[in-house]
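Take a look at the structures listed below.
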Structure 1
Amino acid sequence: MDTLARDLPAYSAMEGMVDAAAAALTDSMVERLATTVSTGLEILDRLNNPDTRAAVHRVLDGLTIMHTTGSLGTVFEAAQIFEAARAAMTDEMIERLYHTIEVMANNLATPEIAELARNTEMSFYEAARRCDSDKGPKSMIGLMRLLLKPETMQTLNLLLAFGNEMRQRMEAPNGHA
């Protein structure tokens with residue numbers, strides 16, 4: 001009882017502060033406060049959804065890993081660089097960049113390039129299929145027989161010549177042999 005009597009002035013002072021705050025609130029302030037509380041409760045309700053909760057946990061786990069490995073700083077630095085580049089670009093730069101991309105797309109969008117890409121893709125698929133088939137060499141003797149075929153030698157020679165030419169170009173000071 002003694003404690004309650006001692007705290008009574010403090011309670012009185014707090015009651016007076018609450019009354020003053022209630023009197024100072026305007027209708028628009030009460031409306032905004034109610035909207036804020038409602039939105040907060042809606043967010044809490046959504047967090048009770050198991051899928052949302054799992055997604056939030058996944059994001060937090062990812063952020064923790066990125067922070068631990070230092071990659072979070074890299075992401076922020078990249079975002080700053082992109083924003084700085086975007087802010088620094090003039091209309092003329094954007095126009096020139098668009099023109100460059102358009103020229104590159106037009107140069108690559110030729111029937112020859114499309115045919116080369118399709119032939120390369122189909123060759124890889126067919127090569128993988130042949131390696132997995134029963135007719136592919138399964139032993140060293142089978143592989144030796146395959147190596148003795150003229151078309152195999154021709155293919156290996158082509159690959160070796162291509163590799164040598166590429167190496168020479170890469171080693172040349174200006175990239176051209």
Structure 2
Amino acid sequence: MTKEIDENITKSQNLLSEKKFDAAEIILLKNLKISNNNFETYFLLGSIAGIKKKFEEAENYLKKALNIKSSHITSNLNLAIILKKLNKKQDAIKYFKKVTYLDKNNVESLCGIAQVYEEELDFDNAKIFLKKALDINPSHHVANHNYGKLLLKLNKHSEGLKFIEKISGMIKFKSNHFEII
């Protein structure tokens with residue numbers, strides 16, 4: 001039984017690498033008939049559902065995966081992203097924070113938290129989490145872009161443009177104006 005599940009997972013992973021999501025999903029659904037207690041099956045089904053923009057289904061599968069293996073960072077991060085897309089913002093923050101607890105250097109989770117706070121117009125908290133992300137990785141593209149964009153919203157144009165320039169190379173800041181290259 002375990003051998004068949006493992007073989008199906010390997011087949012589905014190969015199909016996923018070829019972007020054959022429907023075929024991989026069919027194979028993984030066979031695993032659920034064999035056992036409803038396999039982390040990898042639920043994780044992959046959740047990932048496929050997310051890719052296919054079936055967010056409620058993705059949420060369900062990822063929660064089942066986490067019931068089996070609660071400390072899996074990627075499952076927690078994927079679930080946080082899905083919950084954000086479903087506009088379940090407080091739940092999304094909870095899972096983003098869990099990722100940060102499991103991996104204090106996870107810049108994606110910090111950016112995710114900041115994004116939710118920014119959408120809620122809580123710019124102070126958004127700024128705090130983006131600064132934490134930039135402290136970990138000063139050249140992180142998304143963190144720099146989001147921080148620059150946030151500073152522009154806060155009417156800190158000079159400072160904001162510097163962060164956007166840092167990652168884009170498209171804008172050159174001069175003393176009192178900017179030029180598009």
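Quick note: the coordinates plus some simple rules give every number you see, no bench work behind them. The structure displayed is predicted, hence computed values, not measured ones. Cβ atoms are built from the backbone, for glycine too; each structure is taken alone.
Just a few scattered comments:
- In this comparison of 1, 2, the computed figure 16.0 for mean count of other Cβ atoms within 10 Å over residues 65-72 is attributed to 2.
- For -29500 (helix-only ellipticity at 222 nm (-39500 (n - 2.57) for each DSSP H run of 4 or more, over all residues; to 500), calculated) the corresponding structure among 1, 2: 1
- If you line up 1, 2 by volume of the Cα convex hull per residue in Å³, the top spot, with the largest value, goes to 1.
- Given 2.0 for distance in nm of label points 7 Å out along Cα→Cβ at positions 145 and 161, calculated: source structure among 1, 2: 2
- Here mean count of other Cβ atoms within 10 Å over residues 121-128 is compared for structures 1, 2. The highest value is that of 2.
- Comparison of 1, 2 - label where distance in nm of label points 7 Å out along Cα→Cβ at positions 73 and 153 is highest: 1
- When distance in nm of label points 7 Å out along Cα→Cβ at positions 33 and 81 is computed for each of 1, 2, the one that comes out at 3.1 is 2.
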